[in-house]
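Listed after this line are the structures, all set down as structure tokens.
Values quoted throughout were computed directly from the atomic coordinates according to the rules given, and no laboratory measurement underlies them. Not measured: the values here are computed from a predicted model. Cβ atoms are built from the backbone, for glycine too; each structure is taken alone.
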Structure I
Amino acid sequence: MTFFAFRRTPALLPLWLSLGIVAVVNVLFSPAHVMFQRLFLFALLMLSFALIKRRRLRVLIAALPMMVIAWDVMLSIYAHQTFGSEFSYGFAMSVLESSTGEMLAMLGLYLHYGLGFIVLTGLLLSAVWYTPRLPGKWRPRLPLYCLMLTLTVNIGQAVAHSIRKNSHSSITARVINYTPVSNIKFFMQAWNDKRLIAQISRTIPDYPVHTWDTGIDTYVVVVGESARAENMHFYGYPRDTTPVLDSQRSQVLSWRQAISPAPVTITAVPLTLSADYVVGHDQKHYSDNLINLANRAGYYTSWFSKQGIVGDYNNAITGIATNAREKKWLQSDYDDTLLPELKQALHRGGKQMIMLHLYGSHEPECSRFPSEEALFYDGDDGVDACYDNSIRYTDKLLGEMFSLLEGHRASLIYYSDHALERDPAKHVVYYHGGVKPSQHAYQVPMFIWYSKRVAGGESGEVNDLYSTANNFQLMRYWLGIGLPDEKLPGTLKERAKQLAGSVPVLDTTNTVYDWHKLRR
């Protein structure tokens, strides 16, 4: 009877209203199990505050947590009412990027959400004030024990997920996602991204370099995405996916066994563009990168990208790109939108390095090329048609780049950031490697093309096993940039052979493997 009376007392009305608001807001966009856990933790928190007998002290201690919960709820309502979506990383980044004047102006436009925040905070605090302790001797402490146990289990699961799946995700963010203040995770991610980008872009190594004339004025670095050498006719694939590259063999120096250092973009690209290493991998090395090196040598640097500017999978790359003298992130449909930027850059005189970051064959690969560019169809072989069309579209794009560069003293290096796994039995046939992937997730195409106006342009093949983690060292030589007292060979092919051999790789947990020992 005592417990029944506890449930029926009118003093619980603020608590029931608060629980209802939190439930409705979270059920709008979250899966049922996520909504239930957030609501469960909120209820446990409210009942735990009831342990504090002095109500004024109880409200004083609960004030900040209740304000944060009210703020989180109003952010979700704002995003839903204004944009028809959940609050997201983009909104959080916009808030952090806004000036004080912009934020004050926004508060003026959305004053009713501020009033809603005040009212909701008052409701939550009244629930804290009126909610009585659970009856009995042991029941009052039960919510606190359950709260501590639930949070401990969540932390353990987040740690296990980070170890097992992906070390790039934040353990704290994963835990917060299951609490009634889940929107904080977006601000955490945005803040960390801003800090990493600033750290990489502001820390510019200062060491002496010298340059020599390579016969090249314009250097173009094309970083592909998710392209498998195994699906390119140029490397022996039976389907005609690379007609343009095949026709350029006399102007191309190609790597037959190029191995990416990681199966995901966020790790692979910085490793190939900076002085970082697979063994001893550390983001502090990212500041010594190709953009800063070319700037130091007096080259004009440009960065044009079809990938995102911020987010878990772009922040370190954006940090590297930030110091380019000209930079753009393009949002249109296909990679060919990079061509006008390249064409415009070619009007510039003097030494320059142009970075082009493609979307390439990233899944869903069927959306990486215009429908009229499709040459292969599901009826031909089913599962490979879209992926092979994306490879052929990249080949066509490279051909257009060759045409633009042919009249200049220019050279272009192309390599893919990483490759993909392939399993016809899976719903997604081509997919990123994860924890201890197979060798296929790392085998990438790589070549250097020279225009006919470059005297002494190299061709042929590098057959040695080569890690693209060495590309920073290789491209420095390609750019004609040397360090004091550095002894270098006479040709780029010889330099490539010097760097070839060992191929350690990382998986998504940053565990180091010998590529030879991965499954085939």
Structure II
Amino acid sequence: MKSDIEIAQATEIRPIAEIAASMGLTQDDIIPYGRYIAKIPLGIMERYRDMPDGKLILVTAMSPTSMGEGKTTTTIGLGQALRRIGKRAMMAIREPSLGPCMGLKGGAAGGGYSQVLPMEDINLHFTGDLHAISTAHNLLAAVVDNHLHQRSTPEINPRDVVWKRVIDMNDRSLRSIILGLEDRGLNGVMREDGFVITAASEIMAILCLSNNLKELKERMGRVIVGYDYLRKPIFAGDIGVNGAMAALLKHAIHPNLVQSVEGTPVLVHGGPFANIAHGCNTVIATKMARKLSDYTITEAGFGADLGAEKFFHIKCRASGMVPSAAVLVVTSRAYALHGIENIRKHVDTLAQFGVPSVISINKFAGDSEQTLAELKGRCEELGVSAVITDLREQGGEGGLELAEKLVGLCETPCDFRMLYDLNSGIREKVERVATQVYGAAGVEFSALAEKDIKQIENMGYGNLPVCIAKTQSSLSDNPKLPGFPPDGFTISVSSARISAGAGFVVIFTGKILAMPGLPMRPAALAIDVDDHGNITGLF
């Protein structure tokens, strides 16, 4: 069996102008980044303003194993399958982070004959969007520290700066640092600080939830960088840097156009994690894909308890988009770890949102036909259709039955609804998600979390949606508790933070960290490049 990178390097990639032409775009409508990548300017949306929106299909999953269950592979393969049955389809997915690419999971461009190309470029730097986001974020951090050093107004309490720095890499050593050491203050004000991964940056979330450059700049102006000595919030707009930050994102805001192995157009744009952020690609790319196709397939990170819940409560709420259907990815290895009750809970979650769904059983090498057939039967006992797909090895051909079922499912009326009202208190929203989506018996709030929530509500942000940071390895907040515990469990909320620019309240549960660490043997140790620039070991 060929590796992902071997398949990618053996595929003849079409010039990006041809891919654009298949969408009805001309050479003048795109900004080429070499022969096989382009950006599509936001201005194209004005031309298609009066065009109807295509159907929106969300790909989510059961609780995953540590290696992932193939949501992106399913997303890409399904788009290819829809094209094979004569439908105008596009995919809109997230950009990979170098953190997991060099860490445990590897890249995020799909797999086998259901991946996006050029795979190496997409996984390694791509068009520089994540670097631009990191730079804009760190510009704000640098200006804040200079603001402190210069004793500028409004005055910020050095002990109450909440804006950390970012880097697009798993590096646990940077979680907590000390700034301004030595030289008697010439190196700035000495204080505690730290780094989070770029995928957890509020600037990433803002890019993903903005509709245009004007909104992007306004949202960044609402970012809270710290507080004064009376605990009054200080915003990025107060120190006048959001204009420069927006200038750094002038190009990053345009969606990136690439292609799948079978030449299907794919927009790859934005990349927040779902366990510590909201886990969805940009609103801009999704809306653009819906104008340029009849079916847009997108994915949200990890299981339905994380990515799908945040897709519905945060992305759909912010954009006004309504999904037509959902695909729940299931695998035999995740089923072996988590059991049928875990799948049942995720099916139930999608039903609570009123979104019709179908289960895609993603076939892996080594899965026996008997095992897959038994799993299919168990899934169908839950009252939903289940299809065995072989999208990695067969590409779109391995998902034709799934594509046909989804076309029919998209014609089913969708009674889409939210699970909580924005006017509910923050505690009530957290409890609603914990009990209805995770299946928890209740929620325990630490004294710090209670204090944080009270302050956030007193500041006037109590009517925002919640973005719950939780482990992806379990429905609970304990990564070592797989499946669906029959005796119930309690979610422990440790703290809360306002992301005023992004427009949500981040709730931290368990021991979730905004800066992951590398595993014992990082994937980076297997990656190499030869004298001719050919990359190996990337997956």
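Comparing structures I, II by percent of Cα pairs over 40 Å apart, which one has the largest value?
Once percent of Cα pairs over 40 Å apart is tallied for I, II, the winner is I.
Where does the value -14000 come from, among I, II, when helix-only ellipticity at 222 nm (-39500 (n - 2.57) for each DSSP H run of 4 or more, over all residues; to 500) is the thing being computed?
Corresponding structure: I.
Matching task: 3.6 is the computed value of distance in nm of label points 7 Å out along Cα→Cβ at positions 173 and 349. Pick the structure from I, II.
Considering all the candidates, the number was obtained from II.
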